[in-house]
Structure 1
Amino acid sequence: MGLFYEADKTFEDLMKEKKNFVFIGEAGSGKSEIVLNIANKLAQMTGKQVDLFDLDQTKPLYRSRDMKEDFANRGVTIHYQDQYLDAPVMVGGVRVSLIGDNYTLLDIGGGHQAAKFAGAYSDLLSKDDAVPVYVVNPYRPWTKDVDSIDGTMRHILGSMRLDHIYILGNPTLGYATTPEDFLKGLDRIDELFDGFTTINSACVRREILDEVSQKTDKNLIPLDLFLTYSWVD
């Protein structure tokens with residue numbers, strides 16, 4: 001099995017086949033927004049309990065934990081541990097959730113410290129019912145070439161003691177993303193991974209889904225933007 005796997009399957013296929021998901025993505029990739037959307041969709045589709053563990057140790061804003069109260073009404077329990085300054089912290093209950101019948105989503109961010117924490121569960125995350133997902137946003141500065149992406153992924157996967165990953169595209173500039181921006185970003189993702197793997201799934205803001213879906217054959221996952229603040233237009 002190579003570094004990139006399940007390339008023949010859409011992300012929606014994986015949502016039907018897997019129960020445990022690990023989401024990796026650098027700050028600004030849109031990872032936490034994606035995690036919230038996937039958690040919400042799994043709860044709606046299946047009626048099962050969904051546990052979302054916010055293990056992100058790298059940033060104070062746009063964290064999935066900020067939606068804890070709202071998502072409790074959606075059948076999603078968001079678990080996290082308050083930090084003191086920048087001291088890394090462990091979040092309890094992860095192993096129990098990974099073993100249980102419910103869905104488990106780990107939002108570990110791009111930090112190596114969180115990846116090391118996730119490595120404590122590598123025996124469970126390497127099973128067939130689990131999938132590590134790397135969110136690629138071609139508009140982020142560290143996504144300039146496949147070597148940069150590959151180096152980051154291998155470092156994080158090494159910390160997690162895993163050896164394969166699924167790539168999920170997210171060509172977004174946030175609220176301002178136009179259909180043209182999205183489609184240009186899709187082309188850039190294909191260029192980055194040409195000769196390495198096929199990226200067949202990408203996330204898109206729901207408001208532009210209808211327009212862009214007519215111009216690509218990729219599996220598109222519509223996103224509602226849950227994370228926002230009063231100072232964001």
Structure 2
Amino acid sequence: MQRELTSWYSPALNKEMPVAAYGHYGFGLLLVPTASADYLEYERFQLMDSIQPNIDSGKVKVFSINSINVESWLNNHMDPRHKAIRHQQFNDYVFNEVVPFIRNHTSWDTPIITCGASFGALHSMNLFLKRPDLINGVIAMSGVYDLTEYTKGYFDDDVYFNSPMHYMPNLTDHAILEQIRRSGHIHIITGSGSYEDPSSSGRFARILYDKNIWYELDVWGHEWPHDWNTWRAMLPNYLATRF
């Protein structure tokens with residue numbers, strides 16, 4: 001499996017940001033880490049090994065980025081307003097820096113699918129829904145799509161507009177809705193085991209249904225907990241059968 005590490009100084013985040021790329025060609029899969037983890041998290045927990053056949057066959061080229069959650073929602077010493085601002089800067093980094101980087105290392109018409117587990121699922125879903133003109137779909141594993149689960153009671157416009165459970169019911173822009181509807185790749189997957197919350201996935205899927213947006217809601221059984229063995233099974237299954 002080809003593996004390349006690179007980094008650049010991000011104008012949006014005002015810091016050096018590394019990226020790990022795996023594979024030669026294929027559609028772009030943008031991995032967003034869980035919680036406070038980094039760009040090598042999916043490699044450390046053997047998720048990259050689990051999807052290596054899809055990478056080596058040229059089906060997919062994977063790009064894994066750093067999270068900045070420890071500089072925003074998971075920083076208990078930061079003013080909540082500044083957390084929200086930092087989160088918006090992360091969005092800018094992805095849209096204005098990471099997406100062009102992926103295009104330059106694949107092609108300008110290669111689909112980009114966001115993917116993440118846990119907190120990374122929320123970010124992945126949010127990034128897709130906010131810019132369906134840039135991002136073509138999402139694989140969200142074990143997510144909760146309400147950002148207030150992480151904001152310790154803080155709520156402002158930036159929280160609202162980054163919380164899919166809040167803004168999607170009120171989204172009426174026909175052009176954006178049509179771009180989302182054309183995706184064909186909105187995969188909401190969850191286990192039912194320890195620390196999973198399948199009801200959250202169901203509530204969010206209902207919002208998409210009410211907006212006439214196609215999605216796939218896949219609830220796995222109680223033997224699948226909120227943990228890496230679940231995600232190592234989910235992602236290769238979806239890459240093999242849905243793409």
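Here, each number is a calculation from the coordinates, and none is a lab measurement. Just so it is clear, the model here is predicted, and its values are computed rather than measured. Cβ atoms are built from the backbone, for glycine too; each structure is taken alone.
One of 1, 2 was used to compute relative contact order in percent (Cα under 8 Å, 6 or more apart), and the result was 26. Which label is that? Checking each candidate, the match is 1.
Taking mean count of other Cβ atoms within 10 Å over residues 9-16 from the coordinates of each of 1, 2, which one would give 16.4? Don't skip to the answer; put the middle values down first.
On the way: 1: 16.4; 2: 13.5.
So the calculation was done on 1.
Ranked by mean count of other Cβ atoms within 10 Å over residues 73-80, which of 1, 2 sits at the highest value? If you can, show how the numbers build up before the last one.
Details: 1: 17.9; 2: 14.1.
When mean count of other Cβ atoms within 10 Å over residues 73-80 is computed for each of 1, 2, structure 1 gives the biggest number.
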